[in-house]
Structure I
């Protein structure tokens with residue numbers, strides 16, 4: 001009798017565990033559909049990325065397309081020399097590429113207004129120094145396939161540096177930030193970039209609850225300055241690197 005009961009229990013365990021085992025085996029292997037989807041996404045990123053780079057070059061930007069994060073990071077670091085002052089515009093894309101550490105390893109000085117322990121006055125001083133740094137690294141909220149950059153800013157320090165001041169600006173953007181035209185750019189900012197960024201900053205703004213811009217009028221509003229950069233600013237070097245990857249917001 002005991003043998004029959006044990007056998008029954010084992011058979012029930014096998015019945016319930018088999019789907020789990022099969023699922024684990026499937027997850028350990030590459031799903032053919034995943035491979036196909038990745039190939040299609042890679043093709044789409046290449047197509048839009050190369051088209052956008054060509055448009056950026058027509059608009060007098062230095063522009064390049066990269067397949068990987070590593071290739072992109074290497075291209076950025078080639079532009080950095082020991083002793084340079086390098087600033088970052090609060091870019092999560094730059095963090096994903098580990099650029100701050102790579103810049104430090106190259107012997108450059110980082111101007112970081114988000115460094116721990118800074119008073120408000122010290123933070124403001126760093127933000128002012130960023131306007132005349134050697135290299136300013138940031139991303140863009142959206143880039144149209146016509147080769148134009150679209151950004152919003154709260155204080156204006158990022159978009160100001162992108163317009164005038166630093167010797168060189170390097171904008172890095174994943175293909176997830178490429179859009180069809182100007183209308184699509186502002187739409188992306190309202191529905192994707194702004195809400196996620198202000199959620200990151202723990203702002204009490206309505207967009208962090210609704211998931212889209214509500215055009216609020218709170219003191220913590222961060223969509224204060226809207227800038228469209230249609231051609232390269234004439235008095236500085238300006239590089240735009242498009243990466244065939246999803247980066248930042």
Structure II
């Protein structure tokens with residue numbers, strides 16, 4: 001099982017490349033910008049001065065958080081609000097989780113994370129190239145090229161997957177070279193807003209096995225973990241992101 005990379009790709013955007021149109025202040029709706037952009041769901045945002053620089057689709061952007069509010073380029077208010085999912089009813093989402101100590105601790109540690117709305121191709125391409133660190137760059141490049149060719153030839157129409165049930169959309173994504181259930185679930189969660197999709201990587205596997213299956217941890221297969229994730233309810237994808245961030249940030253520090 002491969003690790004999910006949490007390292008940003010090298011940014012080709014500089015702050016000077018963003019049009020100097022002034023900045024606007026919008027309510028942050030409880031978001032923690034740093035946690036959201038550094039919790040392993042997106043890879044191209046990098047720290048710059050007091051904020052983060054990256055792109056929203058093809059639009060360069062520079063974001064800061066001040067006293068809970070977000071400082072965004074003027075004219076990008078609606079774009080940023082949608083991209084950062086500031087409309088998510090986070091209290092409803094968290095209230096839907098089980099009340100066990102593991103997920104409660106993850107909520108306390110990870111509160112402020114939003115599952116952002118990534119462009120579909122960007123999300124697929126970045127997870128395809130960032131996952132499986134043990135695979136050579138050449139092999140990953142071949143998978144990315146083959147996937148791009150399939151998309152260009154309309155062998156799989158990414159936009160059409162929005163209309164499919166989650167299980168069928170997952171099977172379709174797995175037709176791309178190098179895409180298995182983990183990457184497919186990442187794309188479903190982070191690009192298609194399928195909140196029931198749960199990517200299971202090393203960190204989530206470790207968290208689930210050690211906390212929910214402590215007496216048989218080494219014998220629990222990934223397929224059983226996938227079935228177990230129904231336990232977290234309709235927003236299981238959010239639950240896994242909280243667990244992922246909590247375990248990734250604290251596991252080594254407590255051992």
Determine which structure produced the value 3, 15, 22, 20, 18, 13, 7, 3, 0 for P(r) over Cα pairs in 5 Å bins from 0, in percent, for residues 116-195 alone, calculated from the coordinates; the candidates are I, II.
I
Out of I, II, which has the highest value for relative contact order in percent (Cα under 8 Å, 6 or more apart)?
I
For mean projected area of the Cα convex hull in nm², the calculated result is 14.5, so let me know which of I, II that is.
II
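Here, each number is a calculation from the coordinates, and none is a lab measurement. Fair warning: this is a prediction, and the values are worked out from it, not measured in the lab.
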